[in-house]
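As structure tokens, here come the structures.
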Structure I
Amino acid sequence: MTVRAGSRSGSTPFDWEAPETWGPALRGADAAYVAYYPDLAAPGGVEAMETFGRLAAEHGVRRLTVLSGRGEPEAVVAEEALRAAAVGVELTVVRASFFAQNFSEGLLAEGVAEGVVVFPAGDTAEPFIDVDDLADVVVETLTTDGHAGRVHELTGPRPIGFAEVAAEISRASGRPVAYRPASRSEYASMLTGFGLPAPEAGWLAALFATLLDGHNASVTDGVKRVLGREPRSFGAFADATWAGGEEA
């Protein structure tokens with residue numbers, strides 16, 4: 001099986017902000033994983049999925065798996081836009097909880113490095129998913145039958161609060177990391193201070209505050225149903241990432 005990755009700087013050019021790159025990237029592909037940036041619920045997501053789905057069908061793609069957000073009504077609208085546009089294409093939706101890797105290489109990594117994670121999560125718990133588990137599920141849906149038309153909702157094994165996350169990272173890394181909850185407006189102001197445009201900062205702050213209002217603080221058996229095993233816990237992820245006080 002030949003696999004190629006579409007990216008702005010890779011050998012297969014692909015940029016969500018350059019629709020002219022989508023068709024050439026799909027040419028000759030039998031299956032494709034769709035991860036829309038910055039989020040399927042973001043402004044423009046529906047239109048992008050409509051165009052991408054049509055192009056996938058036109059280029060003979062047989063199977064699509066799209067990454068979506070758990071508990072995001074706007075993302076569901078984009079999912080349906082892709083489903084309607086990709087006529088004749090098998091579509092699987094994977095709705096994931098927050099990534100554990102957000103703390104090691106994503107938007108919260110800088111805070112971890114500085115010892116303080118600031119986020120508009122209050123004391124809400126979240127069942128963080130390890131992206132390695134997500135990747136294994138995606139591969140399974142793209143390479144085996146039985147997933148067409150299905151929605152797989154993926155979480156880690158248990159919900160934990162951000163304060164416990166900070167404690168787990170502190171334990172694994174051997175250096176103090178604290179969690180400081182922020183209001184939605186405080187977080188938006190912090191993002192604009194980092195140079196993010198105000199509209200995007202406001203949208204992100206609103207999205208995080210909405211997702212972390214408690215309605216996603218439950219676990220699913222999605223990983224086990226697809227892979228036949230339990231998902232990795234945040235503690236195990238922290239041990240593997242910061243073992244011995246150093247980032248893996």
Structure II
Amino acid sequence: MQRKIGLIYEGKAKKIHAHEDLDKVIIEFKDDATAFNAKKKAKFDGKGELNCQISSKIFEFLVENDIPTHYLGLKNKNSMIAQKIKIIPIEVVLRNIAYGSLCKQTTIKPGTVLNPPLIDIYLKNDSLDDPLLTKERINLLKIINKKDLETISDMTLKINKLLKTFFYNIKLNLVDFKLEFGYNSEERIVLGDEISPDNCRLWDLNQKNGIIVSLDKDRFRNDLGGFIDAYTEINNRIDIFINSKQNKC
């Protein structure tokens with residue numbers, strides 16, 4: 001029987017516990033919700049379980065499509081087992097549609113479709129408010145070499161194509177999302193962290209007349225209400241989609 005040996009790290013939304021296998025960790029999803037680099041905080045019963053369940057299903061989909069990830073399987077309803085990785089201290093944001101900070105920092109209008117999609121890279125550092133990086137700054141800070149950065153960019157574009165189709169199948173428009181990567185014990189770059197409404201901006205395609213209905217953390221970030229309902233809706237849609245595929249087999 002697997003057991004939690006000790007807490008390695010606690011972040012805003014997850015706890016990382018040691019595993020009996022030194023090359024693995026247990027990732028526990030918390031019920032905490034944060035926004036604006038944790039300047040806004042709240043707790044919602046069931047959020048951790050929902051994010052864990054959604055992430056696990058999406059990771060399984062990505063693995064089936066040859067994306068290397070840290071995900072190894074579920075431990076329980078709100079915890080997953082993953083490869084122990086050395087996180088690369090950058091956050092990779094892919095934008096399919098202009099919204100949020102991009103529109104605040106540029107003259108691009110919200111809702112503008114970005115073709116090709118835009119990849120923004122940020123320094124993973126809360127004390128500095130995760131500043132936007134240039135390739136020259138990445139090189140100056142010696143965060144990651146050029147070849148590995150290109151690998152991450154290529155992986156991000158491939159993940160985007162897969163996720164756009166995945167979410168479209170459950171009537172969601174993938175506006176943008178954040179990814180984190182790391183090196184596993186074999187020094188291979190793998191996708192880490194989570195894929196959930198916490199780090200994806202998802203708009204409901206069931207809406208008409210151009211009305212934007214967010215089913216993601218914007219419901220908490222912008223005080224829209226229905227936060228847990230939105231996450232539950234996404235989880236339910238994924239389950240229905242997965243079950244329909246299995247029934248066709």
Structure III
Amino acid sequence: MYRIRRSGFYVAMLAILFLAACKEEKEGPAATTSVTVSFQHVVGSEPLQLDEVIYTSPAGDSYAVSNFKYFVSNVKLISSAGEQIYVEPESYHLIAQDGKTSFELKEVPAGTYQRLELSLGIDEELNHRIDHLGDLDPSNEMVWDWDTGYKFLTLVGTYTGQTRSGGLVFHIGGDTNYRTLALELPQPLNPRQDGSSQVLLQANVNELFQGPNLIDFDVMNSSGHGSGPSLIAENYTSGFITVLEAK
């Protein structure tokens with residue numbers, strides 16, 4: 001009798017474990033994948049080439065670029081109705097023409113996303129600490145040498161204007177110039193399990209110098225803090241970064 005009861009107990013336990021395994025297999029873990037976000041740099045309709053090409057600014061000045069980089073942070077994917085939001089953890093990326101031009105969003109839940117949000121610059125919580133590693137490492141030469149904080153965007157080069165010529169040195173920073181962009185995708189993004197989903201963005205350097213503020217290099221050809229950077233920060237919220245493709 002004892003053996004029969006014990007056998008029955010084992011059978012019952014096996015049945016419970018089997019049902020639990022079936023349920024776990026049926027439900028499974030939430031499906032996730034990765035999405036690659038890439039940047040393409042242009043000046044007007046031409047590809048950006050450092051130290052090689054002379055471009056024309058919106059104000060009619062000639063200029064060349066020798067250094068161009070900026071911080072992208074706090075990246076999100078948002079569904080059309082806004083009910084599903086993916087927030088990238090530790091989301092800070094230094095994008096540079098001569099360096100990193102893409103990054104990978106990891107463990108993105110399966111779904112349909114219609115909007116990409118990102119910020120230009122470093123949020124106030126981290127902006128005044130420069131003890132970070134990775135893309136935020138001070139050795140990347142994106143911190144002030146006279147103040148605590150990060151340069152959000154750097155463009156260095158030379159120019160020839162209507163009445164003057166010389167160097168261009170635009171360093172944009174300061175908490176007031178941290179801006180968030182909401183970019184509608186040209187078609188819904190449905191991240192695939194094979195990890196081949198991607199969003200291709202275009203950053204147009206000329207858009208830093210127009211709309212709403214036309215920048216004449218004879219008048220302003222360098223900036224650090226103050227009204228100058230704020231003029232360019234207003235410009236980079238309106239057309240600087242656009243979405244070319246999402247698939």
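Compare percent of Cα pairs over 30 Å apart across structures I, II, III and report the one with the greatest value.
On the way: I: 30; II: 24; III: 39.
Max of percent of Cα pairs over 30 Å apart: III.
Here helix-only ellipticity at 222 nm (-39500 (n - 2.57) for each DSSP H run of 4 or more, over all residues; to 500) was calculated and came to -10000; which of the structures I, II, III was it taken from? For helix-only ellipticity at 222 nm (-39500 (n - 2.57) for each DSSP H run of 4 or more, over all residues; to 500), the value -10000 is produced by structure II.
No lab work stands behind these numbers, since they all come straight from the coordinates. Model, not experiment: these values are computed from the prediction.
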